[in-house]
Structure P
Amino acid sequence: MKRILGNKVLGIGLLVLVVALVGAFATVDSQGHSRFLSAQNLDNLLPRIGRFCILSLAAAFVIVTGGIDLSIGAVCCVAGCVLPALVGAGVPPALALLLVLLLCALLGAWHGFLVVGLRLQPFVVTLCGLLVYRGAMRAFSDDQSMSVGTAAEGLRWLSIGALDLGVCRVPVVGLVLLLLAAGTAVLWSRTVWGRHLFALGRNEEAARFSGVPTARLTLLAYVACSLLAGFGGCLLMLDVNSVQAATFGNFYELYAIAGAVLGGVALRGGEGSVLGLVLGVALMQVLSNVINLTLADNRLEFVVVGAVILLGAAADEGVRRLLQRRVRS
């Protein structure tokens, strides 16, 4: 009950921060225009929030188990390079997308096997994945730009399309996020698998003694992470429709982790909510957008990401110590 109440309080707090931030920067100039609320800015910002929410969902599946995945950006790079290669080879776009997602799921299974089967540290496994996959894609693409061209306009609609509802335009990627977020929320809170996943993150040994299949859950968590990361990478590639393996996906794992942590997904594992995660990503992306609009410079964007991770880790450690004091007393 305390965990549920804490998640609700966090969600309300993040919502207030997002609304306050939007209100603070939704000012108009002398001609009655607002750069932040302009159609062009919102058409860029809202889909971007949706895409990075999917990456944070990916990171959250592993973080709630007490693990970490540093290869999310590199998995995005794999998806962003292999998809245009398959489409360019004549594979139907829908089938190409499915094959890419299967490849990403296999990468996640490989991570899970190394963590569970060989007892390697998740940090080491996924850091090596980051390096190996990035290097492999640079060799695969010969460091050349890759694009789906006009052969996958149907797929691009998933990332850049919008539905006109009369009073507003809703990005298609927002609807995709809604489905994924709702499915994840139901999975985490309404299923045995979800309850076991959080139990694993809170205390792996106790969960194992209680009959929870901890090894299988850990493996599936890494599969879910890489699968969602690959899907997010495809959407990000379809947005720009031109990627280079040397740069595409760089630091995306940090954005994913920062969004999840800011949204209340505890780095120690066993805590988190989908609503908080979505609001955390929204807050971070709005901050980044405001920096770019007001300073016309994105160099401080990394300052925001670093500060978010640091504050999240500090808050997580503070909560852990508080809980320890309560147990001792």
Structure Q
Amino acid sequence: MTQRTSSGPRAQPFQPPQGELAVLAGSANPNLAKAIASELGISLMPSEAHVFSDGNAFVRVLENVRGRDCFVIQGIHHPVNDNFVELLFWIDALKRASAHQVTAVIPFFSYAKGDKKDEPRVSIRARVCADAIEASGADRCLMMDLHTPQIQGFFHIPVDHLYGRYVISDHIRQLGIPNLVVCSPDVGFAKGASAYAKYLGVPVVIGNKTRRDHTETAEVLELIGDVTDRNVLIVDDFTSSGGTLISMADLLKKRGANDIYAAVSHGALSKGVAGKIAASHIKQLFITDTIEGQLDRNSEQITVISVAPLFAQAIQSIHDRSSISMLFPDPPVE
């Protein structure tokens, strides 16, 4: 009589309960998405996006995502509405394909500027966008440098908020700029400027800016603090026309500043801005790579610093269900 032996069921490779990590690139940030995937040591999920002649958008995921932990990287910058609608379609496609969890990775959330009803009969655009992202099926969001952090409260899903100031400050520190002071162009970014100054271990000064209409121009009226014979770093969350930075630089020069630098997390630079920066008192403008496509970067005075490693660390932490607070370091001890 022959005995039959069984080795039992074949052992399956371990899969975390949240599913295998998957990263998908939308049309808005293909280069940043590739860099993030490279940092994570994975390949981007095959996908396709197409706009028909009538303007309708079509997206399709080209591999199985059932039970996977999916991250779709899609910034909401110019063309803002096209990129926003595409993001909603990606989220919906992944949810309908039975993804375990879908995280909307939004490097730049342009509509964050519409965060309040400060005029009669206007829309709180950021809130409308938040509702739409949730309704499309997103389980959580990952963003960087929202115009105001309280926008996280517009969502009923978790929102992880990253800060570009650590990456930018590390680059600034490597330059070894002596006698440095950080400057906020207005009271609204005073807290952010103070965070820059604290991390860099330097003083902070604050400008007083007014914006009279919707023409994207602003006037800097006054400066709180002394910049005489100091090198100055102007910091803000984003710039499009460059007007605020240039106006602030003019005032700083009048107040006796030496070299003037500027740094923003989101460089939504419109056509001709590079030339304006080159003709201004700004010696160097530092921006990150959260926005790509339409940017006017043709200037030796504009330096792009990648935030791909930071986003990759945050994505890995979310996937591993670990804290991302380690990405917000305390000021270094000199």
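Taken together, the values in this text are just the output of simple stated rules run on the coordinates, not laboratory data. The model shown is predicted, which means the values in this text are computed figures rather than measured ones. Cβ atoms are built from the backbone, for glycine too; each structure is taken alone.
Data overview
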{"quantity": "Entry that produces -25000 once helix-only ellipticity at 222 nm (-39500 (n - 2.57) for each DSSP H run of 4 or more, over all residues; to 500) is calculated, selected from P, Q", "calculated": "P"}
{"quantity": "Answer label among P, Q for the case where FRET efficiency 1/(1 + (r/R0)^6) of positions 18 and 282 (r between Cβ atoms, R0 = 25 Å, to 0.05), calculated from the coordinates, equals 0.05", "calculated": "Q"}
{"quantity": "Top of P, Q by relative contact order in percent (Cα under 8 Å, 6 or more apart), largest first", "calculated": "P"}
{"quantity": "Structure responsible for 152, with volume of the Cα convex hull per residue in Å³ calculated and labels P, Q on offer", "calculated": "P"}
{"quantity": "Source structure (of P, Q) for P(r) over Cα pairs in 5 Å bins from 0, in percent, for residues 250-289 alone, computed value 7, 27, 31, 23, 9, 3, 0", "calculated": "P"}
{"quantity": "Comparison of P, Q - label where distance in nm of label points 7 Å out along Cα→Cβ at positions 66 and 202 is highest", "calculated": "Q"}
